[in-house]
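Chemist: Have a look at these structures, which come just after this line.
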Structure I
Amino acid sequence: MNFLQYLSFSTLACLFTLIFFGGYVSASGVGLSCPDWPLCPAGLVPMDEFLIEYIHRTLAATTGLLVIITMVFALKSKSSRRGMKLAAVIAAGLVLGQIALGGAVIVERLHALLVTIHFAIGMTLFSMLILVTVYAFQLPPPTARKEIPNSLEKT
């Protein structure tokens, strides 16, 4: 597995975990257990009553960083196709939108429309990362060394 395959799959797995955990946060009603954004009242150190929401926000920050890093590597890769680069750029834009919208969801006290849009953008982001990952696994395998044509070999 090459680096871009590993990175894109890891990013996709992290995003899946975030969406799964976000569903738990929403269904269990602890979405406003930490009323401040982006940090909980205790700052970087989670208190017990904010732990679930703190984990969700930490996963979101980690996922956001991974999406941006995946985009950078997809754009820098000479072997990545245009579709992969486009999906990676869209994913990075969506993740930035998700961060802003996540803050708005907290500030607006879980307004139903904002929560629904947050979920819809999450599904679109997941779709873009599936595309990036599929494209990554279609990349040609890296070669250990380039073959020297017979006419150029030293005798």
Structure II
Amino acid sequence: MQKVPMTANGAEKLRQELTRLKQTERPKIITAIAEARAHGDLKENAEYHAAREQQGFIEGRILELESKLSMLQVIDVTSMENTGRVIFGATIKLENTQGHSLTYQIVGEEEADIGNNRISVTSPVARALIGKYEGDSVKVHTPDGVVVYDIIEVAYV
């Protein structure tokens, strides 16, 4: 079984979602199914069919979360000594050749969110950065061509 890297924050969010689904959403849907059954004929009962469909989604997500949590390798970079090397979980400040600054945190695939500057460890940018040091320049192959970034700062937060 292959371990999947994830930050401590990402793992905690998955655990919270699993708890919410099991303790809040699952009981709600069971109640909704019971109420819909009480209305009579199940063949033409739209409420019942909608509740059963929702139950399927919830149960599927619970199974998915349990599977992901069983394969996690939680990496907490805050406890590591900052060597200036880009590693999983690090937050990197970059500057391109036009002087534009970017800041990214390298995270697991499940927690990647470009809107919050969190990029997947499997993304081209992250793959180019991993193993490099503060002060290095990296070339990243993008759909628009090759982009050169200077690593300005590496933080383990």
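Rule-based calculations on the coordinates, nothing more; no lab input. Just so it is clear, the structure is predicted and the values come from calculations on it, not from any experiment. Cβ atoms are built from the backbone, for glycine too; each structure is taken alone.
Chemist: For which of I, II does helix-only ellipticity at 222 nm (-39500 (n - 2.57) for each DSSP H run of 4 or more, over all residues; to 500), calculated from the coordinates, equal -12000?
Modeler: Answer for the origin of the read-out: II.
Chemist: When relative contact order in percent (Cα under 8 Å, 6 or more apart) is calculated, the result is 24; to which of the structures I, II does this value belong?
Modeler: II
Chemist: Once Cα Rg over 2.2 N^0.38 Å is calculated for all of I, II, which comes out largest?
Modeler: For this comparison of Cα Rg over 2.2 N^0.38 Å, the top structure is II.
Chemist: Separate question: Please state which of the structures I, II yields 0.80 when FRET efficiency 1/(1 + (r/R0)^6) of positions 105 and 137 (r between Cβ atoms, R0 = 25 Å, to 0.05) is computed from it.
Modeler: Derived from II, not from the others.
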